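Please treat every number below as a calculation from the coordinates, not as lab data. The structure presented is a predicted model; accordingly, all values stated were derived computationally and were not measured. Cβ atoms are built from the backbone, for glycine too; each structure is taken alone.
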Structure 1
Amino acid sequence: MSGSGRVSGLTGRAVPRVPAVLGADLEVPVRGGRLVAYANLDYAASAPCLEPVSAAVTAALPAYSSVHRGAGYASQLTTSRYEQARHTVRAFVGARPGDAVVFTRNTTDASNLLARCLPDGTTVVVFETEHHASLLPWSGAVRLAPPAFPGEAVRAADEALAAIDGPKLLVVTAASNVTGELWPIAALAHIAHRHGARILVDAAQLVPHRRLNLTALDLDYVAFSGHKLYAPFGAGALIGRADWLARAEPYLRGGGASKAVTGGAGQGLPLDAEWSEDPEQRHEAGTPNVIGAIALAAACDALSATGWTVLVKEEERLLQLLREGLDAIEGVHELSLWGPGHPRVGIVSFVVEGWTAREVAETLSADYGIGVRDGRFCAHPFVKHLLEGVGQAADGNCADGTAGAVRASIGIGTTEEHVRRLVSALADLAIRH
């Protein structure tokens, strides 16, 4: 999934190529002192930087300045770029015209921001299959067990929301960070709205792989991270309905969030802050991560310009190659909630009999120059559930209950050689058991 620029097809029409990533030519040391081309299969943790993203940051830096209240040219230009980034992100997810786009540090920050903005008495319903960013920010949440199939997820949400009075919020992932499996977010949004609830979708693992249209899916809130979207500059976003955000206390108290501050010791009065009615300003106190927002917008533009058909087709080809290769190795067990045929993005987690997850990951790095992730992927209850499902395959992984898995994830820059190298290496490990 590499390449850059545009080429002409047989019809003479310009055909977009997939943009290149920085580090595609990285070489890493392996045992014995050799250098080999790095096979980065850890995209689900953080994706490498796209070249167009790097170019956008480089272009913005010479005129970088603080935003919103400066009269100087650099401040005015930077403000324009920052606010344009907000419009770009809004368009990228197909948000409604009145939806707020609040820049955050990442998905975790976005979820915690919304948690601070919930109306009093709101009950949150969340599945225990979620990443900790969606599982932990809520006080007194109703937690639902891992559903055996997608329809059961809809049914469980339906029953839970029907039993709750007052304001309520359903929280769900769009694509699992553990298995890559796609969740029925349109059906869940419909159920939520039928019960007068809102829905927050963790789209961190979806938006690098698939187009998302918030309006078409009728979602209330979406959160995602730039570092998983080929823009590793410390920005993320919460996008959605403005009313809860506009009425809540500022996520952070400080400059930018405040419209006016009056009173004080000189007047013998307590300080009184009047907060901005604009939900975006209200929750972006302090100097924002301007470069991160510009990078995030550049990634959105680059993916949109490439076209999802091109990206999805190549990812599905590599994912099929990977999963078929793993399935052919005796002693390697893929983790799945809804079975091998369920649609998913380019993420596969697995265990190898006779090896701990950390041993597999360390050996792949030290002997083969392959980067994967091991552990419980900030989704401890879910990984525990999946490991129990593979039974004997997880025995001895960790006797103290902290068993983990290995996760391989692909994206732009992944090549067929990377995938074949991983499959070959795992076949070697299985034989060594």
Structure 2
Amino acid sequence: MNNKRRVPIVVPILVILLIVTNIITFGLTNMMTLKSGEKVVVPRAEYEELAATYQNFSKVLYIESLIKESYLREVDEDKFLDGQLKGVVQSLGDPYSQYLTADEYKSFTEETSGIYGGIGVVVTPGEDNFITVVSPIEDTPGERAGLKSGDRIIKVDGEEFTADTMDEAVKVMKGKPNTKVTLTIMRKNKDGLNEMIDVDIIREKIRLVTVKSNIIDDNIGYIKITSFDELTAKDFKKELNKLEKTAVEGLIIDLRNNPGGLLDVCADIADQLLGEGDIVYTQTKDGTKEYLRSDKGHTDLPLTLLVNNGSASASEILAGAVKDHNRGVLIGTTTFGKGVVQRIKPLKDGSGLKLTISEYFTPNGINIHGKGIEPDIVVELPDDVDVIGVENISGDIQLQKALEVIKSKIK
């Protein structure tokens, strides 16, 4: 048991209850008397709402007191409070909203900064309550071990986890470099049946290199973006400038298996590709809209984008903007379909709240949540092709198609 003193959640709730009780007591009289002697009627709906609030808080306090008084084991106050807060957020039924403990919040900020110890895989809580692989990150232990988008992680080091306990699973998957972790994966075989696979992975220090560039066939620039972290926009501009100096005549941007990342970083990259206009707009539940726009300056190179079902979130924002502006051709398969935006709120004790606050729309007003973005040209990759990109042009028929299309656009 953790003996560290902590102000229990009961205290602020009791204060609220005292206030609410006084108001309800007043409200039940249905009127109050002013100093002038005038009688003022209190709307019944107001104190009925307060009464309902009082009942809800009373139930919380009652259950908490029963646990502390009667539960067979000792109660760890820290874990008890964290559990209550996690439960509050989980009750929303939104897999993208989470209460993060101090350790989890630290881990999250490490990932967006681009450096952490682990296996290099992006996961999300699935609607089937399984931890679902969005995509393995390029050139990391997870990718080299053969993890694929859509894999379900059932166990980590023999311990079962579900979407509800994904944060704990991620914590176990991370760790010191050169140590082993075993994932039990559920994956559909060629017959469409689920099979269980144990995968041993050696952790590494993950320093994400999110942007890589190459030149294909002497005059076609190729840029692979694996995620959108704090350094991605700067690295993208550097690689794009390098390609333009070599006088490439067309550009292929590969967003396959890119799980997304920081919205403002995605917008900075879109600004370098589009003309003047909207990149994306977000809308809150009260209808408030916020627009991210690009200016006139951009590269004039003909453009194609490669996407697949591992392209999510910020990748879909970039792909949607390119498609709606008719700036380039999308090639591959339908994207993941994450069209909601989260805000991260750090809390004073080092914990944090990740909360879905808005949904985003492409420039043409399309929300792709749960649907994804359909490419202009659909090309399914054969199941036996495990390596994609410039390392396997002969087997990557999606990249072959992108080359064909971009060459047709070069004047």
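When you work out mean projected area of the Cα convex hull in nm², for residues 75-154 alone for each of the structures 1, 2, which one comes out largest? If we compare mean projected area of the Cα convex hull in nm², for residues 75-154 alone over 1, 2, the biggest value is for 1. Of the structures labelled 1, 2, which one yields 0.70 when FRET efficiency 1/(1 + (r/R0)^6) of positions 219 and 363 (r between Cβ atoms, R0 = 35 Å, to 0.05) is computed from its coordinates? Label of the source structure: 2.
Could you tell me which structure in 1, 2 was used to calculate relative contact order in percent (Cα under 8 Å, 6 or more apart) as 22? Could the numbers behind the result be given before it?
Working: 1: 22; 2: 12.
Structure 1 accounts for this read-out.
Computing Cα Rg over 2.2 N^0.38 Å gives 1.20 for which of 1, 2? Structure 2 accounts for this read-out.
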